[in-house]
Structure P
């Protein structure tokens, strides 16, 4: 889930930026360096800083050559939540599961969470999982729908950890879901 936060604060503008550009552009550059890519456990992964409006007048603190300006800006944040349904593309297949890109981050679908219909075999040479009975295949490039089962957002982590399941009706490889819906329609027509 993406969210927008409106923030009010103070931005420190170092002396090397004086006279280079207008105060809003400089403040935006400083704020982007501070915030973009930062994980705040309470709100999520900060993707972008935009719509920056800094006051023209700043304060100088004795012993510091920088100026401090009041600033208003917006943050675009990616905040995945448990039980949220997401769609993404399989970007990597390992013997323990699938990594799925769900926007700005990758999530893990453990092999036990890919399907509840049948056991799966891992084919390391083709980097795919194959159903033992149906021979259905899932691998890199496939589009899937899953439900987030766990999220670990820690400010010290390089990347949040997100776990998905595809073991419920209408979750899984989109191609499988389409066939499931067609089968239900046919059964309803009979």
Structure Q
């Protein structure tokens, strides 16, 4: 159960102001709150969280236990760096209003975003890819629903600071995990 709770909290923090959330928020502002955008966003979040959990399951089968913690630290470090460095563009351009195009864009954003790295890393590190995937799917769906319901809140400086702060915490956790693995801490 710790894999579920820790992943859920980490996904919520790492996903604030992410590219997928900003895309959905921008469309909600420009087009109004279309239910199709919400449904496509939630479906993409669930699909990518399940993909990250599947990848974590494969790594658990493949890697010996000492290497699992190192891989988890690398994944969490990548999530933190992504949160600190990559910023979402402010005003997404959607000329077609196509839900299919939105699905492709969201899938591309989410496959390499911090929240999915967290699902993968904690799924491997805590040896719980199933609970981590479920938490990632739930957290991702909540983030998309929040962006759809309250799009203007993502434009605040507090959202950007929270995203960067979560990135710093993730890098710190990754560093501690790595150093503990080699008995340096």
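Read the figures in this text as sums done on the coordinates, not as results from a lab. Quick caveat, the model's predicted, so the values are computed rather than measured. Cβ atoms are built from the backbone, for glycine too; each structure is taken alone.
Thinking of P, Q, which structure, once mean count of other Cβ atoms within 10 Å over residues 12-19 is computed, gives back 24.6?
It was calculated from structure Q.
Of structures P, Q, which gives 0.10 when FRET efficiency 1/(1 + (r/R0)^6) of positions 28 and 60 (r between Cβ atoms, R0 = 25 Å, to 0.05) is computed from the coordinates?
Q
Say we calculate percent of Cα pairs over 19 Å apart for every structure; which of P, Q gives the highest result?
Max of percent of Cα pairs over 19 Å apart: P.
I have -5000 for helix-only ellipticity at 222 nm (-39500 (n - 2.57) for each DSSP H run of 4 or more, over all residues; to 500), calculated from one of the structures P, Q. Which structure is it?
Structure P accounts for this read-out.
Quick check for you: by relative contact order in percent (Cα under 8 Å, 6 or more apart), which of P, Q is greatest?
Q
Please state which of the structures P, Q yields 4.0 when mean projected area of the Cα convex hull in nm², for residues 124-171 alone is computed from it.
Q
Of the structures P, Q, report the one carrying the highest value of distance in nm of label points 7 Å out along Cα→Cβ at positions 4 and 132.
P
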